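So, here's a batch of structures to check.
What follows draws every value from the coordinates through simple rules; no lab data is involved. Given the structure is predicted, the values throughout are model-derived calculations rather than measurements. Cβ atoms are built from the backbone, for glycine too; each structure is taken alone.
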Structure 1
């Protein structure tokens, strides 16, 4: 084997580059030290959350000075309006349950292959998966328009009752994105910070969202990954294949675990049963 050598000129150039970096590093560190207090004044609670989670000063500064970071001052009013009591009829009308039932068979036909594979693996019926996708994102047509980073930071800085939730989910979101190579500012979601076709919050993404389309990463905007992850979630929550969604049943409780609302479970039950699906031959 030929012996490899490094020329004196190349060696000196390498030393020069290394020396320049060593000279520059204190300047970079000092610029971070100077800029961070201003950011901490603007986002005091969020900075504290990120520090406690173990993120370094440079990462916190980069994250909180990203030009795409936007807070949502309308969120407190949205949550106040949510407290208003409505009937189930009002709830189902607002969701558009009859239209979801009407559009269900087409969705099942278009996604028949992957739904068959998911049903075989997880034991969750395709009608129930379609019902949840319908209610969460109108069969993927509307998964929300708010960036979850901004949602969670709004919770942390402006909404004391949502601060604990926002703190946990912001950290979970960053960890999910770091692990799988996503940009946290690239996602859109709901006013609650739920993301993608299946509307998983980040802690649920980290626990139960899976890759099913074979590209090596669980993507909330992938149809196959979203459908399989709903099935994975319901199975983990106790879903029983062949069982109905009836009060106090395993399947009712599994759907309730997905969204803690009896109205939500009733809507899933209604869409699941109303689809009346028969595959095209």
Structure 2
């Protein structure tokens, strides 16, 4: 009897095993979230006041990552920048998730004229150079960070809609959908309680991709002098400002650059892992 029970327990243990990369990624994302929420309570150094007597100094006990071109503490600004690093990309990713779930599932399920109109709109949006258009719009309207977030949120949804529409199109002719129709379940319930639930792994992976892409895009706009206002503790802006003291204190540019890469990679790794876990769970039913 004990031997007969050993195999299922071993299988259950292997299924619950979390890769080290996912643990490390989760810890880093948690640290960023804590920095965004509680950063001002434990960072007592000013993130904006210049210090001409401490310009471009190397890391020390007083300044963990040294100082930038104005003598400001790089670590304090890095922690303060977690707010913009999370908020904008999160808004863009959530908008893509919501719009793709609503529009993409409906277009894939109903087909016909709704699908044709939706896909022609998607094709038109795909023809636009999104990042170049964002640069032009933000420059023309002289907008700041939130204008950049709004523009990227609008220009981001077309890829999400196409991906979700394709998944819904594949699901609508499956047996469980036909059975739901026969039993009299409403179209809304079929679309958003059954089809959307079964394509949730795709939505989760797409959400993670959107977040990482938005993070890099916003950092790129800030690097070009667009988006975040000068002096704001924004990772992309810190990256371009740190170039002026690159040889005096390379951490002024390296720290925000590495933070951007680590956050984007961490979110993508967790998104892919959740996709695989959820897809295997659905496939195992």
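Values as computed for the structure displayed
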| quantity | calculated |
| --- | --- |
| For volume of the Cα convex hull per residue in Å³, for residues 83-162 alone computed as 78, the structure of 1, 2 it came from | 2 |
| Distance in nm of label points 7 Å out along Cα→Cβ at positions 35 and 147 derived as 1.6 - corresponding label from 1, 2 | 1 |
| Among 1, 2, structure where distance in nm of label points 7 Å out along Cα→Cβ at positions 75 and 99 as derived comes to 4.1 | 2 |
| Which of 1, 2 leads on mean count of other Cβ atoms within 10 Å over residues 187-194, largest value | 1 |
| Entry that produces 25 once relative contact order in percent (Cα under 8 Å, 6 or more apart) is calculated, selected from 1, 2 | 2 |
| Given -20000 for helix-only ellipticity at 222 nm (-39500 (n - 2.57) for each DSSP H run of 4 or more, over all residues; to 500), calculated: source structure among 1, 2 | 1 |
| Parent structure of the calculated result 38, 22, 18, given that Cα extents along the principal axes in Å, for residues 195-266 alone is the read-out and 1, 2 the choices | 1 |
